[in-house]
Structure I
Amino acid sequence: MHEASLVRTLLRQVAELVAAQGGERAVSVNVEVGPLAGVEPLLLQEAFEHLRRDTVASEAALEIEYVPVTLRCRKCGHPQETIELRFQCGRCQSQEVDVVGGDAVVLRSVTIAIAEASSSL
């Protein structure tokens with residue numbers, strides 16, 4: 001399952017962020033998933049639920065944000081989103097376009113719980 005290896009990497013990144021911020025645990029994890037990422041969001045969610053146990057994200061919610069495919073024309077520079085997965089510039093009709101978004105799984109944010117400092121008087 002490709003999604004499981006992605007989640008393992010994601011959980012390592014979350015653990016590093018929590019430690020770097022002096023946090024106690026992750027509360028939520030927000031990822032961006034595009035249609036060309038080769039990832040099934042339901043399987044990603046299931047893998048997260050299973051693999052988060054015994055990590056700093058053991059109680060964290062996974063929030064998946066779906067993003068469209070974004071293209072940029074090499075001829076005229078026109079940026080555009082496409083739903084139909086038609087790789088053609090909407091302005092000049094050139095088929096010389098680059099995919100600039102919607103082809104990856106991206107960690108967008110992590111909400112971290114910080115332990116309260118205890119003080120004794």
Structure II
Amino acid sequence: MTGTAPSNSERNGYLETIGRKSGQPRETEIWYAVTPGAIVILSGYHDNKDWFKNFQAQPRVRFRIGSDWHTGTMRVVDRSEPIDMEARWLLVEKYYGVTERTDELPNEWSQTGTVVAIDLD
């Protein structure tokens with residue numbers, strides 16, 4: 001891990017999981033947002049992606065933003081945790097240009113996706 005805090009300025013980040021079958025590193029380009037102490041990702045409309053299955057088998061991951069690597073433990077965020085709604089809003093603000101938070105999230109992705117967090121070391 002670098003000594004720098006993660007940056008939210010890059011368009012995409014790169015999640016490195018360990019393949020649950022191969023045991024080899026697997027890198028996925030992915031949308032992300034940064035919260036204090038964590039990088040958050042929203043798994044689209046289903047959780048059957050390989051990166052999702054990989055981190056469930058091996059939760060230790062690395063995440064690259066630009067040239068900086070960050071390490072941590074990835075987990076599914078419970079809907080009752082405050083970081084869940086914060087992550088959803090941060091991601092729609094960043095990727096959909098939403099400038100005002102309302103009582104309802106703006107699209108199906110933000111409403112139904114699964115929030116995962118990388119709790120940083």
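Summary table
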{"read-out": "Identity of the structure behind 0.8 (criterion: distance in nm of label points 7 Å out along Cα→Cβ at positions 85 and 101, calculated), options I, II", "value": "II"}
{"read-out": "Computed 35 for relative contact order in percent (Cα under 8 Å, 6 or more apart) - originating structure among I, II", "value": "I"}
{"read-out": "Test item: distance in nm of label points 7 Å out along Cα→Cβ at positions 21 and 109 calculated as 2.7, pick one of I, II", "value": "II"}
{"read-out": "With FRET efficiency 1/(1 + (r/R0)^6) of positions 45 and 77 (r between Cβ atoms, R0 = 35 Å, to 0.05) derived as 1.00, matching label from I, II", "value": "II"}
{"read-out": "At a computed 2.2 (distance in nm of label points 7 Å out along Cα→Cβ at positions 61 and 93), which of I, II", "value": "II"}
{"read-out": "Value -0.36, -0.62, calculated as log10 I(q)/I(0) by the Debye sum over Cα atoms at q = 0.09, 0.13 Å⁻¹, assigned to which of I, II", "value": "I"}
{"read-out": "Structure (I, II) behind the derived value 13.6 of mean count of other Cβ atoms within 10 Å over residues 5-12", "value": "II"}
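Where a number appears in this text, it was derived from the coordinates with a stated rule and is not lab data. Note that this is a predicted model, so its numbers are computed, not measured. Cβ atoms are built from the backbone, for glycine too; each structure is taken alone.
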